[in-house]
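Structures given as structure tokens follow.
Taken together, the values in this text are just the output of simple stated rules run on the coordinates, not laboratory data. What you see is a predicted model, and the numbers here were worked out from it, not measured in a lab. Cβ atoms are built from the backbone, for glycine too; each structure is taken alone.
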Structure 1
Amino acid sequence: MIEYMNTHHGDRYHLKYSTPSDYVDAVFNHNVTWPTKYDDMFPYADNPDAYWTGYFSSRPNDKEYIRRASYNFHASSQQFAKTVIDQSTDDATIKNIIDAKWEMLDDIGIN
């Protein structure tokens with residue numbers, strides 16, 4: 001892709017493989033200065049009435065619980081999918097699987 005772009009669009013663009021240190025060196029060579037932010041940016045809101053206060057520090061134990069529950073949920077989702085795809089699975093079993101999936105989503109709070 002890089003070779004193609006340099007061959008066909010080399011008059012406007014020059015693409016190359018780079019590293020983070022190449023980028024930092026290029027920014028340094030252009031004397032770019034970034035403003036320093038001294039105040040706190042939190043509470044941050046990405047939607048009306050959707051604030052991220054305490055995002056980094058509040059309830060670390062709950063966050064670990066949710067993380068572990070999410071791992072279990074994703075692993076069980078794969079098992080659910082294998083069972084639902086199986087041609088011999090009856091409709092009642094599929095309904096129970098879907099109900100269990102929704103219950104797990106409610107439990108981990110991502111529904």
Structure 2
Amino acid sequence: MGAKDLIKPYLTEKGEVLFGRLNMKPGKPTTFAKLNNKLIFSLPGNPVSCFVSSQLLIIRALKIITGSRSFQPAIVNVDLQTPLKIDKIRPEYHRVNLYSQEGKENLQ
């Protein structure tokens with residue numbers, strides 16, 4: 001997204017862009033396209049945005065394509081110690097550390 005994004009214009013010219021922005025934070029500049037009968041994900045440059053987008057989109061897409069029956073990400077509901085300011089328009093994904101109920105073991 002921006003002047004240094006050379007991938008999306010190339011995919012627009014040479015292939016078919018299926019979507020070019022996502023309504024999520026982080027990950028808005030993610031692009032999904034087809035080029036020469038191949039599926040292409042163009043991910044954001046920010047490492048956290050790239051990780052979140054790949055977990056939500058690429059891993060799930062690969063599992064579906066390969067016939068895996070389990071492709072839903074784990075959903076964990078937690079009580080936050082500090083409230084978050086959340087964007088009312090775009091869904092947001094935040095980094096967290098999960099610990100066991102005893103609070104000693106980090107569940108990474």
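Calculated for structures 1, 2, Rg/Rh (Cα atoms, Kirkwood Rh) is largest in 1. Look at distance in nm of label points 7 Å out along Cα→Cβ at positions 4 and 76 for each of 1, 2: the largest one is in 1.
When relative contact order in percent (Cα under 8 Å, 6 or more apart) is calculated for each of 1, 2, the greatest value falls to 2.
A value of 1.00 for FRET efficiency 1/(1 + (r/R0)^6) of positions 60 and 92 (r between Cβ atoms, R0 = 41 Å, to 0.05), calculated from one of 1, 2, originates in structure 2.
Here helix-only ellipticity at 222 nm (-39500 (n - 2.57) for each DSSP H run of 4 or more, over all residues; to 500) was derived from just one of the structures 1, 2, and that gives -5000; the source is 2.
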